[in-house]
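A.B. asks: Once you scroll down, you'll see the structures, which are given as structure tokens.
Just so it is clear, none of the values below were taken in a lab; they were calculated from the coordinates. Note that the coordinates shown come from a computational prediction; the quantities given were computed from them, not determined experimentally. Cβ atoms are built from the backbone, for glycine too; each structure is taken alone.
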Structure I
Amino acid sequence: MLIAACGGGGGGGGGAALPIVGIPPANGSASNPDDGNPSGYPHASEPIGTVRQIYDGALSPDLAVNTYRNIDRLFPTRTIEPGGTPSALPTSASRLTQVSFTVGATTYSLANFMSVNRVAGLLILKDGKIANETYQYGNTQRTRWMSMSVAKSITSTLIGAAVKDGYIASIDDQIIKYVPRLAGSAYDGATVRNVMMMASGARWNETYTDPNSDRRQLLEAQISQKPGSAMDLMSKLPRAAVPGSVYNYSTGETQVAGEIVYNAVRKPLAQYLSEKIWSKVGMEAQANWWLDSPNGVEIGGSGISATLRDYGRFGLFVMNDGVAAGQQMVPAGWITEAGTPKVLTGGNPISYGYLWWIPPSGPSATDGAFYANGIMGQQIYVNRKEKVVIVVWGAQTDPAGNGTLPVVPFFDAVVAALK
């Protein structure tokens, strides 16, 4: 099952630090630029779809693959610069090629999981060593793949870094201290902690395929590339509940979280991510991050594009309690707190941490594992007890994930097989 990767490290981009890349057409689509591929990125001249097609579930399987590894052509981006020397990811002496897990009455193999969930890339790390590295659909070690909502967990980690650095005094601070634009809105009275728990109390409809949903209105604001349009939308949301009392999954919350970091740190999120994590952990390639407008604010809930191994290195950073280059980059205990199930003000528990998903039961729950999760099949799973990190790239076409296999039983089976 292990497929050797082609090519070496290094990503696309290049040029000055943190450049703004590619201004696309205003409808969120992109043409098929083939200008000689000066970046050297192997997929740069492929035809791609539009961002509306992604959320409509309207991409063909082949076009989905092309689009997901070229999302930096859909919007302006800012580069996340790596450090000088990539950290080593040695190969484990024993490769993991066979896994079986049961869903309902049916047993599935690793090959079944790869096929059913259209896995475009899989990286399994045990004790920091590669137990399985598989690329499909023409991807290689040089391919950058979209994060979708995996980016939310990275934004949460940046909030932790901002607390450690003193830019954010407390996660119990009011949001409007850092985003005054939201004064008088449904977010007035909610805290940074509330936003990281998806519990601000602001009303939100996350339905991806409904053009009238709040999620799609946020996407249209992004497509407009008008500075401030995302916060304009967020400022108009009605309040549905007392802050902290109701969990409601909202990508809008993470755009607010991104604004909190941007305003508190007073520098772009991509630059801060590079300074605190990307350059310190030893990432091997440039990554990039969507912007809400040219030279604007990063999209806190999606739009990071990075290599498989660098997503794995981020998982190792989290597994190692936020230590990079011998330095504690987030407060001591932050990772445990962020990856622990939260309790709402009324006493109701939720299977969610600070923008991390928590398995509600089973071996992963017992181990205290957690994972970042994005539509179309993106995950970074972190099991600190067993020293396992799993990165999955999905090339799915249905935003609702219909017909796919649940990922937690697969994660459990991988951890068990590596013991």
Structure II
Amino acid sequence: MLSEQQLEDIEKSPYKADFPLLSQNPDLTFLDSAATAQRPEAVLDAMREFYTTMNANPLRGLYRLSVEATSAIDEARNKIARFIGAVDEKGNPQGSQIVFTRNASESLNLVARTLGPKVVLGPDDEVAISIMEHHSNLIPWQQLCRQTGAKLTYLRLDDDYRITPEEVAAKIGPHTKIVSVTQVSNVLGVQNDVKAIARRAHEVGAYMVVDGAQSVPHIAVDVRDLDCDLMAFSAHKLGGPMGIGVLWGKPEVLDAMPPFLTGGEMIDAVTETDALWAPVPQKFEAGTQDAAGSFATGVAIDYLAGHGMDALERRERELATYLCDSLAALPYVDLIGPADGSRHVGAVAFNVRGVHPHDVASILDMSQVCIRAGHHCAQPLLSYLKVENGATCRASVAFYNDKQDVDRLVEGLDRVWSLFGGAVTGKA
């Protein structure tokens, strides 16, 4: 339960004015930031700035525009590296450890296809993931195990939606070669102790991969402190453009991995019979990249860092707590996940009893309330939790939301329940 001061803090959002889609549509209630965040005006301006002031293919061009574009992309890499703690002992950002892809899904596929051959998996080996993984961090490993004969092992949740130390010790053992786990569930919003999981992975000689798609936009992430080997996330979930993904990796790991795609820009030299790869990150960035998107991603990082991740995280925790408390007060709503809102990083899953989530979302849309409904690309998790219809509603908050957004959701859910013949009671 929030205090009066905390309720006052989230009464109105001081950030909405920075987001054109929200400021120009004051009646819109956007509660789907786990799927994609809104973009601040600074990011939209950055896209235009790149194309109007430095539009050229980066890297091999020696003329001014190309040099400026190259410098801008390098600086974007450094901003991202600093943001996730990829710095050296003196605090200098290690931008060369930042690989640009199309999205987190591509980053994870890249890892599965290139780390897998390095490890040389066989029938006696295991890859460990959690039951709560997004399909993007499940299917690549599923396919890799099928091709190599390795076993895919699942870390499962207890009744409190936690992966316990006992589960970690039991499932990550001498046969484990790769562990790949989400830091924050895109369905439940719960945060996993990836630092402890990474410690266990390294104890048995395994590599630790982290899906940071739902964590990097919402909480302060330090890859050095986590001691993971690789981390993937997307720009569009943190206010950057769609079509940009990031893969960070320890330099010795990235250096040892073969290229994922081949072609232009990822080579140093080519003969009729052989090729020499360019150094990381170019080795993994074949062809012309979305340079404007990479540049704008750096601006999105500037925006978040400028407001302070600790302050944004605190606000989002208060919003998630208010959201959980408000939903729990509705007698016809079942929360799926911890009742304690402070354990939710943005996302809260729920269902309206007897009403399919697709119907709930469609009716809410009539009131301009935007939530997600379906399996959220996490079908094994919903099956494991025995969720009816294999689907849930999901409301997800970001720092630009406010108390009114949650109140509008509750009002919309009352209308849903009324339309389906329920008695509207227990309003929050």
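A.B. asks: For percent of Cα pairs over 27 Å apart, for residues 180-403 alone, which structure out of I, II has the highest calculated value?
C.D. replies: II
A.B. asks: Can you say which of I, II returns -12000 when helix-only ellipticity at 222 nm (-39500 (n - 2.57) for each DSSP H run of 4 or more, over all residues; to 500) is computed?
C.D. replies: This figure was derived from II.
A.B. asks: Computing mean count of other Cβ atoms within 10 Å over residues 52-59 gives 19.1 for which of I, II?
C.D. replies: I
A.B. asks: Identify the structure, out of I, II, from whose coordinates volume of the Cα convex hull per residue in Å³ was calculated to give 129.
C.D. replies: Values: I: 129; II: 148.
Working through the options, I get structure I.
A.B. asks: Computing distance in nm of label points 7 Å out along Cα→Cβ at positions 108 and 188 gives 4.8 for which of I, II?
C.D. replies: On the way: I: 4.8; II: 1.6.
It was calculated from structure I.
A.B. asks: Which structure, out of I, II, was mean count of other Cβ atoms within 10 Å over residues 116-123 calculated from, if the result is 14.4?
C.D. replies: II
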